[in-house]
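Please go over the structures that come below.
Read-outs: derived from the displayed coordinates by stated rules, not from any lab. Everything numeric here is computed off the predicted structure, so don't read it as measured data. Cβ atoms are built from the backbone, for glycine too; each structure is taken alone.
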Structure I
Amino acid sequence: MSKLSKAIYEIHHMDTLANQNQWMNRIHPLVKFVLTVFYIGTVVSFPKYDMAGLAGMMVYPLVVFIIGDLSFLDSIYRLRIVLPLVCFVGLFNPFFDRVPVGTLGSFTITAGMISMVTLMLKGILTVLASYILIATTTIEKLCYALRLLHVPAFFVTQLMLTYRYVSVLLAEANRIMQAYSLRAPNQKGVHFKVWGSLTGQLLLRSMDRAGEVYESMCLRGYTGEYHFGDAIHARGKDYLYLLFWCCIFALFRLLPVLNLIGGLFVA
């Protein structure tokens, strides 16, 4: 399977996850969106040396992965490009902040090491929270939540059409690559002399397909505002879900919960 085919498969697989009839998928999209934003804001607000407090925020992705029937290994595989970049951000902290804060046997722990791990945890947790939102909410419901927040219709429509058209663009590119490989079976990759012509072919095909999509939308009554069907009403358990997690986040942010639990066992 080519890289383009794998990318198309990944997009369709994410759509399949978001359309599952799971308990997490049935929660109101606005509740999940607001909860994700609040979680990311809480994670980012932790001080750079509060690694123990930040570790408590791991409870949210761990619990949601279980109740949402999501595979943690699959999420790591799909985020394999983003997570190393996120971890790379704090990689040089130990070289700039060498103040010793403790020892582990004969190994000296510096403040830079603590801030490095804390920064990496922040990046990993925020990326996982975004993945949970996308894996349990379809793009239509996510755009519906944005419209409930009065985000301009122009931006919401652009977001949805861009997401939907990515797979079409990848499919066109995959057809071009398959045609090229059939005409040059013994050649690895694409020769640089045909890069321009192939890019032009992809551009022309994309413009033709975009025109067809727009005409189809106009025939179905599109006038600049995308209608998301019947209104989705939040239920009582949706609000309870939001209130429960917001209280948990506030508790871990304001109190050193893990330190208090560890003190009980030490005592």
Structure II
Amino acid sequence: MKWARENNTAVISGGASGIGLEIGKRLLALKMNLAIIDVNISEDAKKTLNEASDSENKILIHQGDVKNIEELENFYSLVKQQFGNVHYLMGNAGVIAMGTKPWEGRKELQNILNINFMGIVNLCNVFIPSMLEHGEEGVVVNTASKQGITRPPGNYAYNLSKTGVVAYTEAISHAFINEENCKLKTHLLIPAFVYTPMISSFIPDKPEFAATTEETIDYFFDALKRDEFYILCPDNETNRTIDEKRIQWSADDIIKNRPAMSRWHPDYKDEFEKYMKG
């Protein structure tokens, strides 16, 4: 992690709670500068970040909406003015809503896509050109979800948004490889079931199987050190072996021409259970 140097700068969208806040704390502990943008910034979040840093001059907390490209451009100007070059860029802002039938919830779908997917596209469009231009070591990290890979039934809008994040981040990674003299790398954070404020708003009590934010970010930083692109995080119920089998099954739906989402299809229940045990 050559980018994680004292006085280098990190930018995180959705950095005032959950995964973004925890990563921000870790980067401040490395004596990096930190700039976050979030639509909701609590006094507790400000206190947490200030306690994690040895200087208030190393923190920029900006209230803004990633759906709005003009707000992100203004945020970029503030970051450039206060800190200079950016070395860690993380698209992490995200929302979830109760699932609807795929032919319903168009407004909710548009909002989720605008934040979870286009918010990341906007952030990358605003910041990556300058990161390429300054030519220093850096990384771009985007937060996806396992629901963007196996796409379980029940919340098609969230699944669509996170599927987009997966494909978009893969495209960035490939483009960096083919960019002349590029010193930027890309990582896709794929959390498991993590008990964050986004989840606690729907589920008041933490389920035993859910991972904590701290456990997830411990795994994330270890994976960064291993230079992994797909950072597939476990929780307290689902380990990597289970994840790999579920992902393989989903991919095989196309190869074997099974019904869509056959993992949840009643005609394939027994076959899937046998496959998971095998």
For this session: Given a value of 1.06 for Rg/Rh (Cα atoms, Kirkwood Rh), point me to the structure among I, II it was derived from.
Result: I
Exercise. Which one of I, II has FRET efficiency 1/(1 + (r/R0)^6) of positions 24 and 88 (r between Cβ atoms, R0 = 25 Å, to 0.05), as calculated from the coordinates, equal to 0.25?
Worked result: I
Exercise. Given that distance in nm of label points 7 Å out along Cα→Cβ at positions 40 and 232, derived from a single structure, equals 3.2, which label among I, II identifies that structure?
Worked result: II
Problem set entry | Parent structure of the calculated result -14000, given that helix-only ellipticity at 222 nm (-39500 (n - 2.57) for each DSSP H run of 4 or more, over all residues; to 500) is the read-out and I, II the choices | II
Exercise. Which structure, out of I, II, was relative contact order in percent (Cα under 8 Å, 6 or more apart) derived from, given a value of 15?
Worked result: II
